Structure 1
């Protein structure tokens with residue numbers, strides 16, 4: 001199966017999973033009230049994040065076929081995403097300033113004058129299109145890495161906090177060892193050893209990101225194991241696995257949701273740092289910024305590449321941080337207010 005088919009299948013699974021989660025949340029009073037509180041507190045942040053998610057989905061659905069360039073129809077032998085089809089033919093010869101009618105250096109007329117909102121890069125690619133396409137990479141880095149790091153933290157943190165003794169000693173030793181290694185050095189070592197790809201970068205970021213939440217899960221589990229309902233379940237003959245799955249893990253889910261939202265920003269910024277060092281992910285905002293560092297030293301400077309990536313990165317991280325604050329307030333009983 002080709003990569004674009006896999007991407008389409010993943011999008012279908014995500015849409016089905018999202019619909020299932022929405023239905024499950026709507027049937028649960030606590031989670032439904034939390035969603036309502038988040039919307040009431042930060043509707044703008046929710047809408048902005050939804051726009052980024054929509055852009056990522058549009059750039060993930062692809063198929064082979066003809067592309068309308070505006071003047072004619074061109075047959076494509078490789079799969080083209082829906083987002084790229086919406087832009088059609090946006091290619092120029094080289095640099096052009098935002099909304100310009102002529103090229104930046106030789107002043108020759110553009111094929112599409114005044115249509116490039118963020119200008120074009122050295123290869124003539126539309127910077128605005130590349131900025132929109134960066135949303136998919138950012139959500140993939142933040143989302144996929146979180147889905148690796150959080151289960152890993154729970155896998156180590158819950159047994160360490162619940163059983164204690166030697167299991168706790170081993171887990172604490174692993175956490176202390178990873179925490180003592182410089183994060184950037186560990187990231188570079190993993191990506192160099194396994195190769196530079198999106199999945200490898202996500203794995204490398206996950207390995208360096210799970211320790212913090214593992215400490216939280218361990219400490220919270222140590223508190224929950226002493227609760228009366230846990231003692232009652234143990235006296236009634238419930239197994240340790242049953243107690244963990246039915247009484248410990250559900251009471252950690254609010255921390256999982258909050259950690260997922262707040263971890264996202266740090267992961268996207270970490271990828272930008274890796275891109276600056278030359279081991280980022282193709283198509284990311286970090287790679288756009290890294291490539292633009294030499295363009296800023298030109299005379300005159302080509303600033304719109306880093307400007308487009310900066311706008312995309314700033315908008316997403318600001319919205320996610322606001323959303324994270326709203327989620328934390330909605331799920332924290334000390335700050336949650338009844339409407």
Structure 2
């Protein structure tokens with residue numbers, strides 16, 4: 001029993017008391033039949049509702065197309081009742097919010113679950129700001145026909161929808177390409193980025209210990225050193241640093257930079273800092289769908305009052321240069337680290 005059932009229970013008890021008094025004073029057989037029905041109906045209603053609710057299925061789906069701030073997103077709520085008992089009072093509790101702007105309000109939607117029917121309901125949500133829009137089904141409450149009993153169904157449904165700024169571009173802008181040490185790259189003795197072994201040769205005084213090929217050295221019984229090909233594969237790299245005070249401007253500037261590169265038919269990478277894992281993920285973007293994925297991953301990371309992402313990046317990749325840094329809501333074109 002939930003608190004919401006209490007008024008109905010009190011009303012039902014009062015009606016039952018009235019019928020009982022009627023039987024005592026008027027001794028009518030019809031009233032006796034009615035009072036028996038009043039006593040039998042609650043357990044029957046509760047048992048049927050409990051049985052049917054165990055088979056109830058509720059799902060929630062986001063729109064299939066990307067959305068922009070100021071638009072309307074229509075989510076689809078599906079209620080499937082495969083049984084032969086109708087459930088007329090299915091209450092779905094929803095919590096919706098932009099993860100950058102959390103809120104505690106809970107919305108309630110009452111929908112019917114008809115016999116052996118899967119019904120879909122369109123729920124519109126207005127999206128005012130860019131960010132990750134989240135809709136969670138907190139609880140599903142099924143109330144019996146007499147409103148005397150409410151069964152709570154467990155739910156862990158959470159749907160995420162990235163809200164991406166409108167397409168906009170810079171004009172007459174020349175972006176530098178970045179050289180960043182990747183996972184399979186190493187540095188040559190001259191400090192250049194390298195990623196392929198050119199040949200093996202004998203050790204010479206002054207060679208670095210890290211360049212020694214220990215397995216081949218063990219086979220040949222002489223110290224063998226790896227010589228590398230110099231990497232010339234430079235690429236555009238965007239480093240977004242989103243801060244609370246300039247959040248909207250930072251997201252828009254990142255989007256504007258990305259859209260500009262795509263309009264130039266250039267592929268690029270987005271360096272996304274994963275705070276929990278303490279590492280950077282380089283998301284390659286060569287199409288609009290790739291950019292949607294980059295936004296999705298970026299939006300899931302926390303935003304702080306002051307970002308230290310640039311310092312972390314510089315510490316991990318000291319040989320970088322030409323990074324497109326989004327900081328303070330502005331695009332910073334840095335030629336050198």
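All of the numbers you see were taken from the coordinates with simple rules; none came from a lab. What you are looking at is a predicted structure, and each value in this text was computed from that prediction instead of being measured. Cβ atoms are built from the backbone, for glycine too; each structure is taken alone.
Identify the structure, out of 1, 2, from whose coordinates Rg and Dmax of the Cα atoms in Å was calculated to give 32.2, 117. Before the final figure, lay out each step's value.
Values: 1: 23.6, 83; 2: 32.2, 117.
Going through each structure in turn, the value belongs to 2.
Looking just at relative contact order in percent (Cα under 8 Å, 6 or more apart), which of the labels 1, 2 belongs to the structure with the highest value?
Evaluating relative contact order in percent (Cα under 8 Å, 6 or more apart) on every structure, the highest lands on 1.
A value of 13.8 was computed for mean count of other Cβ atoms within 10 Å over residues 34-41; which of 1, 2 is the source structure?
2
Figure out for me which of the structures 1, 2 the number 2.0 belongs to, where distance in nm of label points 7 Å out along Cα→Cβ at positions 82 and 114 was derived from the coordinates.
It was calculated from structure 2.
Starting from the value 1.9: which structure in 1, 2 was distance in nm of label points 7 Å out along Cα→Cβ at positions 130 and 314 calculated from?
1
Among the shown structures 1, 2, from which was the value -21500 of helix-only ellipticity at 222 nm (-39500 (n - 2.57) for each DSSP H run of 4 or more, over all residues; to 500) calculated?
1
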